[in-house]
Structure I
Amino acid sequence: MSYTLDIQELADTANQDNINPKDAQKLLIAAIQLADENLDTLLGYELRLNLLNKQWGLADKPYFVNAFSWMLNAYDENPKNYSVNTLLWRYKWVIGELFSNPDVPLAQIQLVLEDYKRRAVEQGFNLRSYYTKQLHDALNQKDSAASRKYLDLVNALPTDGISDCRACEVDNEVSFLINEGDFKEAFSRAQPLLQKQYSCAHVPLITLCNLCYMAIKDHRIKEAADLFMEAEQELLGKESDSTLITSMGMLIVYLFHTDKTTGWNYAERYLPWALECEANKKFFFSMHLAEALKLEDQENIVRLKLPDAHPLYKASDTYAVKDLYDFYYQQAIDYAYRFDKRNGNSNFSIQAEDAKI
């Protein structure tokens, strides 16, 4: 059928190595519309799976949840047509997206978690991955009691086919120790990652950034410098991976403590990512940037290239540090309020206070 040739051309172009992920996203959306117009469910499912895979490398995923919801309905109508393991892996991604959006009520997230749990158990998997998703949220909130609870529940169960990779699981343990304020123990636990015994797409880079941030906050200058250098090496080849925006915010804090000129260069390079990212990442980046900017003379005028879409954009490329600080401080506080209101606690606001922004 001729429409399949049109779809194949769109999909082939979207999957070229040199294409911008956002352009690939547009091509796949056009292909999905064609498949849906022709009631081709199998092709629509395959294209949506491709779209999810492309969007995973972006900090902003506007079609992510809707595409997966469609896939879930298609699977339930004809489960024999699709891989349940692949579906459950993408389900884990979507749960993370829901936690990252303060506009999604906790009750709705709980329903989704229970649906995921039911499906995992029906397929013979244990609850390790189910508890891991709750652990991730507890770590993001820096909720010590909940983090300990879910870490223990995760570790009490064996790994299975839908468990996170070993690198990510060790990084969770390192993050817990960092949140607890134990740099020495966190650094020790991170050794299998730093020595590349385990690695994945973002580990050990995010681990290095977390440790570097904690080290400079603890005035461990030498350790922080070494960790920063290793993080820069890991960043090679990942300079366009906007999902790393939170980690880049941590490195900016380090640089404003040690080398403001390079810090400003980093800020200019990564600020555009923060315009288009999920709320969770926007909070953390805004908090870290405000923390960094507070170390600068607020009366200084700096030259900085901001994207045209930035609310503070000026053609002159000159900005008062105080205006930049005020913008990111307020953005961090606003997101903290939204998350805390959704979660029924003060965990995000406490993090902003601890960062002394």
Structure II
Amino acid sequence: MEFFCGLDVGMDQTAICVVDDKGAVLLEVAVTTDPATIKGALSPYLARLRRVGHEAGALSPWLHPELLRVGLPAICLETQHVRAALHAQRNKTDRADALGIAHIMRTGWFRRARIKTALGYLLRLQLTHRRNLKRKFLDLENAIRHSLKAFGIRLNRIGRGGFAQAVRDAVAGGALISELIDAMLNARAVLWKEYCRLHGMVVKLVAGHEQCRRFMQIPGVGPIAALSFMTAIDDPSRFRRSRDVAAYLGLTSRRWQSGTSIDVQGQISKAGDADVRRALYEAASALRKAVVAVAGKLAVIMHAMWCDGTTYCGDQAVSTADAASHAQRRDRRLLGGLA
């Protein structure tokens, strides 16, 4: 007899369910979310415990390696696939989810979610915090613009550098509004300073990374697109074909087919990493062509370059002098980001 376990992981507690190969429930318990405690609860079944499944989540980068380290046969499951499998449950509770995951482990009907390397998560964290600061900065700037409209003040064609002074000049006549706006502008200035700091860290990292520099030889691909793609893929060998990368990033169309009368191909699936998809979309926009199609093609090209260790050639008719000129422009762009 073999045993299968499902874990419904929470921040404080984890629901555990163990079933045998016939589907009979042998254990249902909730313990502290700690790898050693989880192993202790499963100790009576360890000798014949075949699979321990848990859904991908915020704790997965820490929990999954720790479960493997203590000797549990842990498998991280794709969230979307688990959600679809558990959708038929009448009631959603931690106990029911753990039972459902245990049965998924028993039947073998699951998809593994990849746990990236620690370095990959660290690099991704830099991009994430950079993006968060940029969004907060833009939110503050838009809030300032919107509040001024109530007083009939419209700021048109004002650059980022002159924005603060233009706003202060516009509200100089009112003491209360001037003080309110000044507080917002000060907060905006701090966010901009820290955003520039994180952006500089990303640019320095890309400038010293050979693979990212080769990605940037592709027209339209800058430091953010290069690093976003690299951290999303993490290991290029996990894709057998480069064209599978476009589907992984959600840049291929959905299809709904049933019988002979229904066969609909819709918009792109938007599965996978939204930040990478956005970065590739922006890179493709620079080429002024069918943007989504080019974004998918960029993903395929970048993965193939990574696997083969080749450089981007583009038009075969491009001369060596043109290629050298492009490299010089790329280096100037990098050095400009470091300034």
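Once FRET efficiency 1/(1 + (r/R0)^6) of positions 226 and 274 (r between Cβ atoms, R0 = 25 Å, to 0.05) is evaluated on every structure in I, II, the highest one turns out to be II. State the single structure among I, II that was used to calculate distance in nm of label points 7 Å out along Cα→Cβ at positions 26 and 186, giving 6.4. Attributed to the structure labelled II.
Could you figure out which one of I, II the value 64, 53, 40 for Cα extents along the principal axes in Å was computed from? Corresponding structure: I. Could you figure out which one of I, II the value 18.2 for mean projected area of the Cα convex hull in nm², for residues 34-233 alone was computed from? Going label by label, the one that fits is II. -22000 is what came out when helix-only ellipticity at 222 nm (-39500 (n - 2.57) for each DSSP H run of 4 or more, over all residues; to 500) was calculated for one structure; which of I, II is it? Value -22000 for helix-only ellipticity at 222 nm (-39500 (n - 2.57) for each DSSP H run of 4 or more, over all residues; to 500) corresponds to I out of I, II.
Taken together, the values in this text are just the output of simple stated rules run on the coordinates, not laboratory data. Please read all numbers here as calculations on a predicted model, not as lab measurements. Cβ atoms are built from the backbone, for glycine too; each structure is taken alone.
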